[in-house]
Structure 1
Amino acid sequence: MSIMEHLEELRGRIVKALYGFGVVFLVCLYQSDKLFDIVMAPGRDAMRRTGIPGADFVAIHLMEQFQIIWVWTPLVASLFLSSPWILWQVWAFLSPGLYKREKKWAIPFVLGTAGLFLLGGAFGYFIAFRYGLTFLLGIGKNAHVLPLISIEDYFDRFVDMMLGIGVAFELPVLLFFLTLIRVASPSFLLNHSRYVILAIVILAAIITPTPDVFNLMLFAAPMCVLFFIGIFLSYLLVLKRENRGFPWIAFLMWLGIAAALLAAVAALAVIGDRNHLTWRWPFVLR
C-alpha cells in the first residue's frame, strides 16, 4: 500500500471507531442519571465510612451539575464501554502489516486488551479509589473538619484514577505485542525489570490521589504483578516460536500450592485480628 492508501485506511478506521463511540454515547446520555449514581457510589461509601455527620458532595458553580452529569459522565462511560470496538479498529489497521500466522491473535488481542482495560477500571473503582478517598476524607476528622467536596473536583479525581489505572493495566498486552513484533524478549525484560519497577512506582505516585505509601503500593503492587505476567506471556510466545513445550502440570501444581498458602495466611490474619468474612464489600468485618 502507498502512503495515501495507508492514510485512507487510517481515516476509515477512525470514522468507524467514532461511529461506534457515538452510538454508545447516545445510550449513555439517556442513562446519565443512573451512570452518575454509579460514579458517586465510591464517594458516598467513603463519606459514610468517615462517620462525620453532614459530610456530603455539593455543586458550587452554576453549570457544574450540567457539565458533570449530562456531558462528562456519559462521555467517560462511553469510552469504557466502546473500548472493544475501538480496539478492534486499531487491530484491523495494524493487522495488514503482520504475517498470516500472526493475524490469528486478533480475537485474543481485542478481548485481552479490552478485558484488562475494564479490569483496571474495576480495580480502581472497587479498591484503589475507594480506599484512597476514605483516607483523604478522614484526615481532618479529629480536627473537626467537615468535608464538603464539589462534584467537579470529585469527578476529576475519579476519571484520573479510572483512566490511569485502566491504561496502566494494559502492560501485559504491551509486553506481549513488543515480543510479537520482536522488539523485546523475555530475557531483556527480566534484565531490565528493576528500571520498570522504578517507573511503575513513579507512575503510581502521579496517578494515586494521595501521597501516602499505602495508596501508592495499592497501585504499584498489582502493576508489578502484571509486568511479570506480561513477561510470562512473552516467554510462552517465544516457546511456541521455537516449537518447545511448557511444563503446565508442574506449573499449575506449584501455583495451586502457592495460592493455598496465601489463602491460609490470609485466613489466619483475619481470624487472629478478630475479624470475620462476609459476602458484602469489603468482605472483612470486625
Structure 2
Amino acid sequence: MLPTMPVRPRTPTIAIVGAGKLGSALALSLFAAGYRITEIVSRTPKASQQRARALARRVRARATTVANSLSADLVWLCVPDRQIATGAESLSRLNWEGKIALHSSGALTSAELSLLRKRGARVASVHPMMTFVAGVTPPLKGVGFAIEGDREATEAARKIVARLGGDSFVIAKKDKVLYHAWGMFASPLLTALLAITERVARKAGVPRGKEREWVLPILRQTVENYARHGAALGFSGPIIRGDAATLARHLKELRRLPEARRIYRALARFAARNLPARNKAGLLKILK
C-alpha cells in the first residue's frame, strides 16, 4: 500500500483594496512570494483606475472599482486610515462568510472592520514597520509586522508574513498608537530631520546640490554603527566628549535658523541625559 502524502493547506487568494504606495508594494511582494492576486480594487477617479489597471497587469489580476463580488479568500485594505471604515462599509454588501479582511493601519485597530465581522468575516490589522514611497517595492525580509484581531485572521496573517520573509508579533490594541509613533520617529521624522540638516548645510555655505551627497557617507556610517552596536556604543561627537563650549557656539550660530536651533536643543538635551556623555551638568546648563 502506497504511503499517504501529506495534504498541503491551500494558499489563500488575495484581493488588494487600494493601488497606492502601500497597496502596490504589498501586491507585488505577495505576487513574488507565490500568492494569487485576484482583484485590485480602486476608487472611481480616473487616476485611481489607471493605477489599479497598471498594477493589475503586473500581478495578473483583475482591476475593478465596483466590488459587487470578490472571489478572493482574503481581502486586504491598503487605504488611508480615514478611508478604512468607509471602505469596509462599501464592501459590507458582499458575502463575507468564511473570508478574512485585513487592514494595514499602524495606529488603528481591527475594530475599524467591525462591520465586516458582523457580516461573517474574520478581521485583523496587519502593519509592516516599513516606509513605502512611489515606485519603490522595499524588501520585506526581516520587517516586523504588528498584528492584532480575530484568531483565524491573525493566524492567516502570520503565515503570509512568514512567507514574505517578515517577522510578526501580536500587539495589544491599547499599544497601537504608541507603536505607530515609534514608526514616526524611525522614518518620517527622521526624514524631516534630514530636511532641516540640508537647510543648515546651505546656510553654512555648502555648495547647492552637495548638501545631500556629502552627508550620505556620515549618515550611512551612523546607521551602520547603530545597527552593529546600538545607540550608546554608536554615539559620537561633542556631547560624548562633554564639550559644552562647542555646543554653546553651535547654539549661537543656529540663531540664524531658529527652527533648527529648537530641534538641535531638544535632541542634544535628550542625548546628554540618556546617552554616554561626560560633563552632563555642564552640557545641560548650556542646553536648558
Structure 3
Amino acid sequence: MRWLAKNVATILLTALLGGLAGATLVRFAPGFGVDERELDMRLNPSSVEALRQTNGQHENLLAFYAHYLGRMLHGDLGYSSALQRPISDLLPERLPDTLKSVGLGLLLGWSLGLTLAVAVVMSRAVSLDFFATLVAGLLLCLPAAVLAILFFLARAPGRLVIGLIIFPKVFRYARNLLLHSSKQPHVLTAKAKGLSDARVFLYHILPSAGPQLLALAGVSLGVAFGAAIPIEVLCDFPGIGQLAWKAALARDLPVLVSITILVAAVTQLTNAASDLAIAACSRERV
C-alpha cells in the first residue's frame, strides 16, 4: 500500500507539474495573446473586443491553471478556440490513432532490435555485429522529422517511422546488456557443463537481463509518444501529435495543457508498471 500510494502521488504530482510547465512555456512564448482573426476586416469593433477579452482570460497563468484544474475535477477540460470544439471530445477522438501508431512502432522497433541483438550475441559474428551497429548508429543520427519526410517522399507507411526510432535504442541497449549477461560466472559454468546455446540463453542469460529490458520498455513508450508528434504532423495522421501541433500554432492553451498532462501521466504510468514488473521478477529470482 505504501508503494502504491507513493507511485500514485508521483504520477499525480508529475502530471500537474508537467501541465503547469507546459502552460508557462506557452504563456510566455512569442505571439501569445495575438489572434489572427482580429485582422479580419469583416469583423466589427465589438467582435474584435470580444476576441481580445476571450484571449485575455489566459493572461494570468496561475488563475488560469487553478481554474483549469477545478474544471478538470468535474470532467471539463475546456474548449478549443482553434478547433471550436470541446477538448473532452477531441482527445478521445484522436487518441486511438496515436495509440495505433505508437503500438505498431513499438512492436516493429522491439521485434527488430531484440531479434538482431539476440542474433549478434548468439552468433558472435563480427560482420553482423558491425553491420547492425552501423545501421543503428545511422538511425540514431536522423531526427524523427527527417525520417518522416523521407518516408513521405517515398510513399512508405509513415507509422513505420516510430519503429525505426525505437529500433536503434532497443538494439544497442539489449546488445550490450545481453553481452554483459553472457559473461557472468553462472553463464560460463552452464556453458562448461555442455548445455546448448539455446538453453543457456533462455534459462541463464535472458532471466538475468529481463528486469533491465522491462525498464527499457517503459522508457521506449515515452520515446514513441514524443516521436509521434512530428510524424503525425508531417504524414497528416489525425492523432494527438497533430492536435498538439495545431494547438501550438494557435497558442491554444487549454488544449496544450490537456495534452501535456496526458503524456506526463502515460509516461509515469508506464514507468510505474515497469518498476512493478522489475520488482516481481526480482522476487521470483530470489
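Each value in this text was obtained by applying a stated rule to the coordinates, not by laboratory testing. What you are looking at is a predicted structure, and each value in this text was computed from that prediction instead of being measured. Cβ atoms are built from the backbone, for glycine too; each structure is taken alone.
Taking 18 as the value of relative contact order in percent (Cα under 8 Å, 6 or more apart) derived from one of the structures shown (1, 2, 3), identify that structure. Derived from 1, not from the others.
Looking at distance in nm of label points 7 Å out along Cα→Cβ at positions 61 and 181 for structures 1, 2, 3, the greatest value goes to 3.
Here P(r) over Cα pairs in 10 Å bins from 0, in percent, for residues 13-132 alone was calculated and came to 12, 30, 31, 17, 8, 2, 0; which of the structures 1, 2, 3 was it taken from? Before the final figure, lay out the partial values.
On the way: 1: 12, 30, 31, 17, 8, 2, 0; 2: 15, 50, 33, 2; 3: 10, 24, 24, 15, 12, 10, 4, 1.
Checking each candidate, the match is 1.
Kindly point out which one of 1, 2, 3 the value -26500 was derived from, the read-out being helix-only ellipticity at 222 nm (-39500 (n - 2.57) for each DSSP H run of 4 or more, over all residues; to 500). Only structure 3 yields this read-out.
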